[in-house]
Structure 1
């Protein structure tokens, strides 16, 4: 493995094997070492059943890898003295509110960027696919109950990164998109990249998103929600992200030009929110001692070195950026398929190879993990089916469940009884609709029209006088939003 040519061949061989194992159509890979781009290229195709290849200029949606750009953007305003990390959010957004008034008074810009504000992981993320304005989405945060006390634990929160992007707009006088483009993309020379898929323009070298749906690989919709911006809409190429990695590894400097102050780079990599080491993480990485979140970055140790990383997942895309600063190593992997384990095990493998450790059999390790998870999911489905009271009926006629409902967080919903069946439609979410089938008692099974959303159980609650008062629903609770949303009947 000491021969650079043999090392590169082994890296590419592993990459191709991982792609084949998880049926990934296309992948882009970047490796940076000592301020040199060791590898920057594409593998596979941009879109299933089409021949156009992925190359180093192919654009991929990088999802939450965007968060490190947003935190760095805030840092640029800090270094200019236009705001401070510990300024109250209400200094710039006077009407901002959390569910807990105590948290409203205390929350700072720093808190927005490190997932410690008390909200549960992914809480309220269904708002990201709504027609609401960014301002309205931020306003609705006040209705989301906390999962734990303010600054008392970790909860991954996209909505607060969106709030940080909103503050960037208020302070800089330009949109988050313009700020990222003018203050980060242009100084770095990231000419391929855009802040949102809606800015593709005449670009054609674009990786299309794919998902496994009921065991079949399918194209899915490209995410373009503009208010998601600061939390996860950047689309980048391998060639461009190599520049970002070099700047990060250069403590804010690229090709002799200081773009970001070293102190700002260091602040984003300072642990802010401790994270528990999960049992599986301890098993996979027995030498790991800590895990935390900084400002826009996950932080942990790997083989005795600090690792700075982030992952990104949006419709049909999974990616990761990773830095080992003291070794001047940077890695990025972009894929156009969800789910897949290739994007995460390739950095595991590359880290071990580049640090001189014998690599584990990561492919087999993750195959085994997925089999265990599939068994758990099937067991849970079986338990749900076995617990179902099959010989029951709704307590009311279907027309009693129909009508208009409202949720403080998600807005309105309409349930209708039609010849084609019993239907639900969320008013601010055109893509969220489904058909209801009786499950047991006053609970119905919703089969969402968007196959990515799967199925949800929806219990209706009556008022004891023959009227429906509300229904409750968790929409894609496994990934998109864990909240049980309460919809009160209005008509």
Structure 2
């Protein structure tokens, strides 16, 4: 676009700001020369930069200023110097020290470490100065010299090695120094900008109003050109948290596949969380390092017939063809309340509540679980699990793989494979893996299998196939948002939430 055409695309503020820049100017100079508010100048510089009329450069600098204690210590000296001065001629009791309590505590540790004071206890602490302490008083420390010569503010980058040494020590101490980061904006007029400045300036109409048309004030005047290529602010519509979106989307997948949603409490008895799933009462997974037990809290067990069947399944296998775990099952252990470690507790509870007309049946849940995990980039003490079961006399292992393939396909993974695995309460068992199209690698997402007879028969009274799976949720959401740390998912970073893709 020609300079005269570009000149017509400038707003009145942009023209004033452009003319206020003399080749290269700082923001404060432009504000002063243009007599335009700083916020308007900044916005005008952005628009002028978009039109390649100016080059804007932002430089960040760090400045040091004295804090509340810094101002005080500049006049009176550092507290350790005051401390030594107080005991220079004779020993002093702690209560006699002319310093605040927190300052005394800092000085005690600091000077004792240097061997500058001696401490003995006689009812209360008695402080005396050592020969080395007297030597310290005779020479000024780098920190003291730094404070004494401090003038309003200092540029961190321009400190001498001695000043930098003193700064590194003092910045760690309370309210002595304050570090402030500032951004300095400079603008330089480009060749095109210089050419536009030479164009005779004339007022242009920026906004068409009814008054302008009625009074015909627009005649013999020029209208501002609008640059359709100019950058505009990004707009973000209101939306739910990505995790909430993912949960709703995943629920819709299973509902479309004809499943019914299961629900249940976060707190479950050990009976439903472990025993009903044929997990031995001495199994390591039930220990405190994996499970959150509720202190002094016990729940109720279901009817005696079911309890007796599961007890016998544990002790000798009951009528399942298994030998069980060969130990004495404890009802007291089964009553202990826990924060559920998996949503599979909902699945066995659902089997217990099934009526004859609900078989065959398909059920799912997307729920939160709790484990005493060490927190790192991929683990937390709470997480979501996608759970599902299919109950029916004629359901097969091949159907299990089919359900999972369909689920992953709706999540956007076309390539799915399965490999044999071991899980305590399923046989046969598999782990599902999907091919990540961008990373070109296989990614494991969860386990699945058919419930063992020791799980199904004590609850239903007969051994019929029950397909079951438990899949992680957060990893898929992290992949979708392209974040590498689980903490970011729960940090509620507004910038991440605004820019996240919809599911």
Structure 3
């Protein structure tokens, strides 16, 4: 039985949650909410209080008392004792203790925990996505910077882990930069879909009170409403999409790390990681292990696991407000975005610390037969043979050269003539200088002028840098809009927001 100064949301049941249920379910959820969502919860309560006062649903005196009490609440004042189920319940209990149930109990008018929880979950998610997008911009900047530095650093290009055609290290990095640009598109789409307000949806069908949902959406910095009330409380594809975008991004990052780890081995020695990104062996004195790369690859697995957890929690649940399908996913999705943001910042630092052995890269590009395609192309251009005939001639010469232990640079015009004579009954008659030029990796790169080819690396980098600047401006504007909405809400509630700041820092919107 509650006292006159307390209310409860458990009046339908007379027993408190069991200690085991509290320890396994309510207490961990409350601890997570207090650590990452208390400020957001207060913000959402203030917005609702301002709106129901503006709509004449509660009186000005009650509204003022509620706002003052909310602003005075501190997260450390809310102890976990098992008598309430979540952060909302603890805050309402604090309000009724301070103001009495006649006043403190008015805040929940026209609202359900269903729409409140999905609203605050979206507010946390959008903050996490902005932070992840900011970290992604940091990595994209680092990748493009290194791509520009190494736009002419010739190296072997690989397919199936075999020498394919000469490229440059900058060209390779630019390909990854383009992947990251699409990751930006995916994450920014996830942000736009998350940044919609369900508040006012009630339990599932709104309310007969004259709520102004657009007002609370504006005060909370949302772009618009989740218009359909049932959709607002039942759907969590916003969270699924965010975790999926993170998993896709981290999978690509892991693939980059695989290449960098291989290229840092003694056998390749194309690159060397900075010492601060490596670990050592307790027994083997020579070891310099690529700890950061292995950690990033492991993080990719963790993010994929969190995506699977979120999808699995929602799978085979009713399309309605249900704890497993709607609320339980907040924890794994939050972990997915947090791990991704940390990983992106670390990856940017790792890339900036890499030392590249350009002469060694160029040497292996020259000796590894990656120039064979250009040699076949030269035969087509100079002699008029079909490409398949030229391919057969070069393949025969390459096979013989490898069998004899020679590098690609040892291929001669005479060897090509011999192979052509054997296969097609006549020599090619190519001048040795043309053959030698075809076997030069840098010339191979320079000849690839078709759109998207390595000869266009610098121009493509410039285009990507311009696009990144535009997307960074959008990110700053989106962040500042939410920061401004928060400042407005707190100011209208009677207190300057202690976290408001003009700088576009995503942490300020949490």
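Coordinate-derived values only; no laboratory data. Just so we're clear, the structure is a prediction, and the values are computed from it rather than from any experiment.
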Quiz prompt | helix-only ellipticity at 222 nm (-39500 (n - 2.57) for each DSSP H run of 4 or more, over all residues; to 500) from the coordinates reads -8500; which among 1, 2, 3 | solution = 1
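Which one of 1, 2, 3 has P(r) over Cα pairs in 20 Å bins from 0, in percent, as calculated from the coordinates, equal to 16, 26, 24, 28, 6, 0? Mind showing how you got there, number by number?
Details: 1: 22, 55, 22, 2; 2: 16, 26, 24, 28, 6, 0; 3: 20, 39, 24, 13, 4, 0.
Corresponding structure: 2.
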